[in-house]
Structure P
Amino acid sequence: MLYANKYVRLPNGSGASSQTYLASFPVSATDLPKEFESILRSATVGRPERYKALIERIETEVLIPARQRAAEELARRNLAAIENALIWATKNLTAIPNLPAYNELIEQPLPQQLLGNLQEATNCLTFRIKPDAPRIAGPATDATPTTTAEERLKTLLTELENICLEIGTLLPESAQTFRRGYAFDEETVSLVKRNWFRTSDVIARLGSRTQFRRPAGWSALRASILCDEAE
């Protein structure tokens, strides 16, 4: 938070310091908002050393730690997405040979083409396996479809959260990616309109399950749920 300090004379003749609130920004911000910087600059007119000292303090105590937290959180989410995707893929691929008539069906043209695509897609991953990498026991043969489906759901939800976060970083005026008055093309506008309904449909379907249902006054829970983004 930014305050202006001044010294005032009280009616009894004594003096006291007074503070006036000027501006603030969330501790999760990784860059100094332009509006805050403008107010800070105005508040330190004629005192360049004071402006420089405050900017350096903000950078050191707020922005750099926020960037580190954001990078760590993104890495954590990406790692979870990678792990969930690999677990889901392994379980499903392991189950394929156990399907009825597998030997005959796998020889058909489309499965063969898809196997080729799969091989190409995994080549860029498997060469990263280190010779001394520890092996994790494969999925149990009695793994239920529900378990596999939930792993896939977690992967999709993680990807959706990451997508939302990335979109969020593009749109603020302070990001300078799309300046005020930017004209988006028709395809972008159409995609946004489609997602009016896609996102609402997903929330509605998730909300049909008691554990996922949003309680009354759920918006007040933002700080406790998104604790890493608290202001």
Structure Q
Amino acid sequence: MPFYLLSEKSSLIESNRMLIEAAAAAKTPRLDLSIAPELVDMNIVSGPQEIVLALQHIPRCIEKLLGAIEFDFPIEADSGMCLEEEAWKKNPRYIKWFHAMASLECMPFFVRDKDIRLYMLAGDYLAEGKSGIGNKALYDGHYKYEVKSAAMFRVSRRLFDCCVQFMIYCHNTGFDPKLTILSMLADYTMPVHYADIYRQYKKEIMKYSAAWKTHGPVYRFRAA
């Protein structure tokens, strides 16, 4: 049996089931989420998180929805006009909003945009303009993120924890997360390695008889 972050009795499972199953059944799985301006202003990130929490209870859809979530941001509620991607990607408000969403640590694995995944891991540094995070060019327009500043240790730790939590999220669901984690690690030059992640995962699951949400705003697996 998996270790669930969300109670099996939660109404969020059924309220999100149709959305999850429809997205997973599409030829190209994709979940488009339109985020109202006031949610960004108030730093409310629960909507996307609840989808991923409910998804754990529909394990056949997990693999389909990896990297499937995309976001757009209406200029005004119900206006039909959205901000250009370049505008919100450079706006500290949105960068901080994405970082807040990483209170569900496995969240980056379900987001399509590579920059957004970085914002989730390091948005507090990026929004303040003091991160020292840049792009290391590879080939044909491909690149890795390179952390050169004092943020290296903390962001590396966040990436490590993100991967460990994702492994626990997938535990006993029938989905092997190894290749997905290796793909995530390949986006960074940081010293985070799969062998260490797997070792920590094995250590962590030995402690569990159940898993529960931690106190406060952060979702994290922990021993009961």
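Each value in this text was obtained by applying a stated rule to the coordinates, not by laboratory testing. This one's a predicted model, so the numbers in the text were calculated from it and none came from an experiment. Cβ atoms are built from the backbone, for glycine too; each structure is taken alone.
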The value 17.3, 51 for Rg and Dmax of the Cα atoms in Å was derived from one model only; which of P, Q is it?
Q
When mean projected area of the Cα convex hull in nm², for residues 44-163 alone is compared over structures P, Q, which one is greatest?
P
If helix-only ellipticity at 222 nm (-39500 (n - 2.57) for each DSSP H run of 4 or more, over all residues; to 500) is computed to be -18000, which of P, Q is the source?
P
Value 0.00 of FRET efficiency 1/(1 + (r/R0)^6) of positions 12 and 188 (r between Cβ atoms, R0 = 30 Å, to 0.05) was derived from the coordinates of, among P, Q, structure P
